[in-house]
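Taken together, the values in this text are just the output of simple stated rules run on the coordinates, not laboratory data. For clarity, every value in this text was computed on a predicted model and none was experimentally measured. Cβ atoms are built from the backbone, for glycine too; each structure is taken alone.
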Structure 1
Amino acid sequence: MILSPSLLSADCGRLAETLAELRSAGVEWVHWDVMDGHFVPNMTFGQHVIKGLRKASDLFFDVHLMIEEPERYLADFQAAGAQMLVVHAEATRHLQRTLAEIRRLGMQAGVALNPATPLSALEYVLDDVDMVLLMSVNPGFGGQTFLPSTYAKLRRLRAMLDAAGRSGCLVQVDGGVDVENTPALVAAGASVLVSGSAFFKKPPYAERLRAFTKAAASAGRGDAGAQGVLIA
């Protein structure tokens, strides 16, 4: 299981310090929620913020673009230091082309689905993705309540990937993720968990990371589906 704390819930006035503290705590991924005020009703970090903080951290930058026409900005986020770039299936007209371009630029490619978007949106791009992100809340704001329908969707996604010979593809869940629902999410097939307020509001970070790790281990899946990238 990979834990990717969402910086949307961190103190934006001290992001450089927070990145250093996360590194010291043993965290290896961080999740950047990029919102444009159009695709979702909120505005957050842009490529310039990420570029400035890339100089201050060697953590893996997992960048989630919640923006319209993300294909216009792929090179900008590559230059900013993104290592995983995730686009929404609902936000781009030519999903396969966009995913292929992310990979051509040297980043790992991910595709995100909103809660009401069916898995069929992925059918013809499974060979083009390194990670699928299932939103377990409607995107736009942190601190929302987890949608229980995510569990069934997650199980179907894992079966879909396995049947397509893509068992190594990472599966990320974002929205309302906490220590309590982590065992069920990992058991259903999640390999990367994004946690915002449930992680940052309960420091110290090292203890919070251990709590998530223990919860994930209790699911009995260990690092299954995590592609050997990191066992948090």
Structure 2
Amino acid sequence: MPRNLILHGGIYHAFAEGAEELARSLCACGVSSELETDVEAAFARLRSGDIDMLTVYALRWRMLDHEKYAPFRAEYAMSVSEAGRAALQAFVEEGGALLALHTASICFDDWPGWGEVLGARWRWGQSFHPPPQQAQIHVADAEHPICAGLSDFELEDEVFHDLEHTAANHPLLSASAGPDGRPQPVLWARRHGAGRVVYDALGHTVSSLQHPCHRRLLRQATQWLIPGSTGVFS
């Protein structure tokens, strides 16, 4: 059975509940998930050779961007060690799978290599999101196996705007929200070395993860990331 390690934790989001929901949902793919909140422990675990996929559903960065984060710095501020960075890079480049959700693009802000793996990163002073609201989700590539059987849908979520793209990404989903309604790419799949990466910018709440279309996308993304996983989803 493929093994998934879910790294979660941070501020302003119900990460623990969301991680448990992800673990339950991905059981339908025949994937067994473990939960971890310690970033360095999670990255070190990747060296064990018994992890097939890393899921990052977290908000961990240096927290230097605004004084509103000061009360949280002691518990949540962090910078990934060189050993941790090397472990993650090696895991993906040598064939491991990476599923990154929502605030993963904000994580590890002093490590450019993280954005290169994901294909994009949050840029302070440029990136932003409107308040959570009903968003229009457009399936941009219905032929891709991650989007199989899906059509456009609506869900309530935060839609990240103007991420800094660090590589050419082929969007599978776009979303429109906010006053100007500019479509934003919110899900893509890419290869990094011998590994596969999916970034899904949605998932602000547990209810977003439970939305039938979003749940199906995540399960089909897992099937694409780990070709040996199984499941037929309605």
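For this structure, a couple of remarks:
- FRET efficiency 1/(1 + (r/R0)^6) of positions 34 and 122 (r between Cβ atoms, R0 = 25 Å, to 0.05) from the coordinates reads 0.40; which among 1, 2: 2
- Among candidates 1, 2, the computation of distance in nm of label points 7 Å out along Cα→Cβ at positions 74 and 194 that gave 4.6 used structure 2.
- Structure responsible for 17.2, with mean count of other Cβ atoms within 10 Å over residues 18-25 calculated and labels 1, 2 on offer: 1
- Test item: FRET efficiency 1/(1 + (r/R0)^6) of positions 2 and 170 (r between Cβ atoms, R0 = 25 Å, to 0.05) calculated as 1.00, pick one of 1, 2: 1
- Looking at volume of the Cα convex hull per residue in Å³, for residues 66-105 alone for structures 1, 2, the greatest value goes to 2.
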